[in-house]
1. The value 29 for relative contact order in percent (Cα under 8 Å, 6 or more apart) was derived from one model only; which of P, Q is it?
2. Which structure, out of P, Q, was Cα Rg over 2.2 N^0.38 Å, for residues 112-191 alone derived from, given a value of 1.45?
3. Among the shown structures P, Q, from which was the value 0.40 of FRET efficiency 1/(1 + (r/R0)^6) of positions 152 and 184 (r between Cβ atoms, R0 = 35 Å, to 0.05) calculated?
Structure P
Amino acid sequence: MNMDDRIPTYIKGLDERMEGGIPKRYIVLVCGHAGTMKSSFTYSVLYHSAKKGMKGMYITLEQSRESLLEHMQKLGFTDYVSENLIVVDLAKVRKDMGVQQGEQKEIDWLGSLINALKAYKNMFGCEIMVLDSLAALYSLTDFKNPRSDLFSFFEKVRDLGLTALLISEMPTDKQVFGLYGIEDFLSDGIIHLATEKSGNSVNLFLGVVKMRKTNHDRGYFPLIFDNGVFEIVTD
């Protein structure tokens, strides 16, 4: 697999430790507990890709589009490239699905979201997407058979032909990378963001737990962020 078959993360120090980036059309979990900058990390990948001409979409099921963009601008992502980066929130997803506020119980959210993603991809020609988050999607969904339903959902995401970054909130009581404990098997890659307390400070770390068909560094590295730029510390 050569460099043209990968999407750089533009995280300083990271791409060269996984053969140039994330393989195209992979499904990658971006996992961590609350407060580990998962949304900022994934938005950063889309933002810097957009500045290089690659089209991407950020689907937020928890935060409004306006609130997300305002937050990201405050973090230093100021040059919003609207023609290459679209942000879609739950309100628009509902509208495009023909769903009214309050209607939820009988909706096939997994299937309907896939249909919406297909439409957005065809409309905007996106190559990479972020779904924020799996936990929010699960809260809308009444699973009858989580293992079967999630297998089908991941396969349909894979059939979209996009590189997909799925934000996954890790449960606080056990070390699994998804709420149902099977998401890590269904994904092609796992990027884990974790915190560690040191004195009065809380430091952020990044580890690439899994990336199929990739020779990647398996260590955890301090992750720093400043004015729209992430960097891992390797020295």
Structure Q
Amino acid sequence: MIKDKYYFVSDTHLGVPNYDESLAREKALVRFLLEAEKDAKAIYLLGDIFDFWHEYKLVVPKFYVRLLGTLASIVDRGTEVYFFTGNHDQWIGDYFEKEIGMIVHKEEIIKEIGGKTFLLAHGDGIDKKDKTYLFMKAVFNSKIIRTLFAAIHPRWAMAFGNKWSSSSRKSHSEYDMIDKREEEPHFQYCLEKIKTADIDYFIFGHRHLNKEYEIDENRKLIILSDWVYGRGYALWDGRNLELKKFE
């Protein structure tokens, strides 16, 4: 089979709300990846794959063995896998690159994919009006904070990290979660970006909207859904960019 398709998925939030539901979601994600691998030239994981991730120099979380093993096998068989850090799984080290072979990005990228120009990112921090979030993002990106956290015994550090991550997600108001249409910060960001960069398609996660926006007749924005309440993904086949759902 010719491998000429590109898959984009985000916000699977493995680890919540409990072990059993997270495991079922992990197994579904593994099925998706194995199906995608059949014709995928590349697979893009656009952040918050894990609800919380922190790795020490010689220690990683004991969970997610099915997913991590599948990703390593997919890479070994020749399909490129890109991993973007999200706001929930930003505390990664070199494990994903060194042991699994994924290509890791911690910032947005602009990339030619199958003849079109894409801007790809998790999508957090785009709303510049949310000063509280931007401050917290800067704090958690601090090397000092990461070093101090790594000095805590994993028994307490991981428990605290998981609890904080869960409370952070629950703190969003209903207004935060609704589609703001043309006022959506990600849509406004695209309008500004195309003034200075020739970009055909934008794909983000983070907002969990499962929504396509027509920026103009030639440009499109896709905001992917999460996998806690949906199983959205985007597919680019070199001709069409479509928002789909994995059954």
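None of the figures in this text is laboratory data; all of them are computed from the coordinates on show. Remember, it's a predicted structure, so these values are computed and weren't measured experimentally. Cβ atoms are built from the backbone, for glycine too; each structure is taken alone.
1. On the way: P: 29; Q: 22.
Computing relative contact order in percent (Cα under 8 Å, 6 or more apart) on every structure in P, Q gives 29 only for P.
2. Numbers: P: 1.10; Q: 1.45.
This value belongs to structure Q.
3. Q
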